[in-house]
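Next up, some structures in structure tokens.
Read the figures in this text as sums done on the coordinates, not as results from a lab. Predicted model only: the values in this text are computed from it and were never measured. Cβ atoms are built from the backbone, for glycine too; each structure is taken alone.
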Structure P
Amino acid sequence: MGDAGTDGAAALAVRGLVKRYGSATALRGVDLEVGPGELVGLLGPNGAGKSTLTKAACGLVRPSGGAVRVFGHAAGSREARAAIGYLAELFRFPGWCSADEVLALHQRLTGSAGGAEERARLLEDVGLADAAPTRVEHMSKGMQQRLGLAQALVGAPRLLLLDEPTSALDPVGRRLVRALLARLRDAGVAVLLNSHLLTEVELVCDRVVIVNRGAVIRAGRVDELSQARGVEVDTEAGTETFPDVERDGVPALVARLVAEGRSVYGVRVQAPALEDVYVAAVEGATS
């Protein structure tokens, strides 16, 4: 996977994407865009169409309507495939292969000339520096998950499509992956992250797109979706809530309380967590 693409084009541009399986419609006119160096979280309940969308971006699923382009090239084309790194939700590596052999195989499949140096670097990036000779069958599920992420990075792809990449990881592993994704974003790599772990998405993503029943129901930056809903102030009388005050009104509120002779010990702007936004959007779409 190399530096294929069209300068200035979106890393991933999905326009009016429709996918039907017989009488069932998995995607209903989805629009989505991921810019170079942007990390976008794809959220939704089971069966919402997230994995179908990701596979369409890889060229593994042919759209029934609409278009998907990767750096200006049609999804599934040689140029698009050369720009993509993909980690499927359900993947399997041969149990008899070592971690190093798995990466060597994917180097051959992608045409990467990175050699042993690339393999060693990728294993170190995912916390498996000492596991190069370890066979897959002797790895824990979390180790296999990290190896899967390493194979997605073979050849330095410009767009990563990750389907539940941290589902089998413990908190230490998740933190490692978050740090890695942040470094990739800083290096200009675009990432579409499909995950059920809303806290992880909230911590690392620039924007989120929520889909349900094959359609986008909410999209935007995390801070935009999680709009403030009042202010809590710790005073000598305890914690008081001012539901109509927004962030910009905090200085005036504190000044008024102090002028009234009140003691102010702390102020917190209240905003719903991404989980609250997600649940409200999905419940609203299904009601």
Structure Q
Amino acid sequence: MPAAVVVRGLAKRYGAVGALRGIDLEVGEGELVGLLGPNGAGKSTLVKIAVGLVRPTAGEVHVAGSRAGSREARAALGYLAEMFRFPGWYTADEVLELHQRLAGSRGGEAERNRLLDLVALTQSGDRRVDGMSKGMQQRLGVAQSLVGEPRVLMLDEPTSALDPVGRRTVRLLLEELRGRGVSVLLNSHLLSEIELVCDRVAILLGGELVAVGSPHELSQARGVELETDAGTTRVAGATREDAPRLVAAAVAAGREVYGVRVLTSTLEDVYLEAVGGETS
């Protein structure tokens, strides 16, 4: 089975501006990949090309083995745009029914009820969109992206308007979908959410891919911290493998060791180093 998303040599120019400059990236089956970068880095352009809304200048994107924008690729995709809008006079149930017709889904009422339950809107099927909070509309947007049981999800800032409880709901949903083999490309500014849920992270800057890997792979050793009866000491440059030796040396020196902590960079540290202080 082909990879869920394959990006090869992808470039996009808007006049003299290069939005993307030869991007290579893959999203595997059942993999959740976070897309990070400051405003103007090319994240949304990449997603829009993948869903068939924008044509590339060079290179190609394949979704579920089919060229991006083709009927087959669209049939395999679920998409939530960052600036989505639903008719205010529609109820949540009517929004999902509309998207069922657009997607050719035959799931009917059972599918709509299941999706509302997944995003914690079980009791809101008959509520009009203009009577919903921004967070409820955001969760409804996630629900519509799942109509038709797509194999691949493209989510652009899906938790931007959610409170901590809503973000946790979406995070648990993404983990469940990954368990079912659904692949997700998640564009977000919330580094903490990306670090919690994503298998890999791709960082874009100036239209170029500057870092790719799991949060663990991208992290760097920041030393080892020893807490003893003499106080807390940080050993710069030490790694996890050095910790047993440092503890043994402290004990041999007559120290009481109360704790040892291996220090590593956070995803925020990695991101800031990669983008060189560029603002989002």
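Brief remarks on what is shown
- Mean count of other Cβ atoms within 10 Å over residues 134-141 - highest-scoring structure of P, Q: Q
- If semi-axes √(5λ) of the Cα gyration tensor in Å, for residues 14-93 alone is computed and equals 19, 16, 14, the structure in P, Q: P
- Taking mean count of other Cβ atoms within 10 Å over residues 22-29 as the criterion, the top structure among P, Q is Q, with the largest value.
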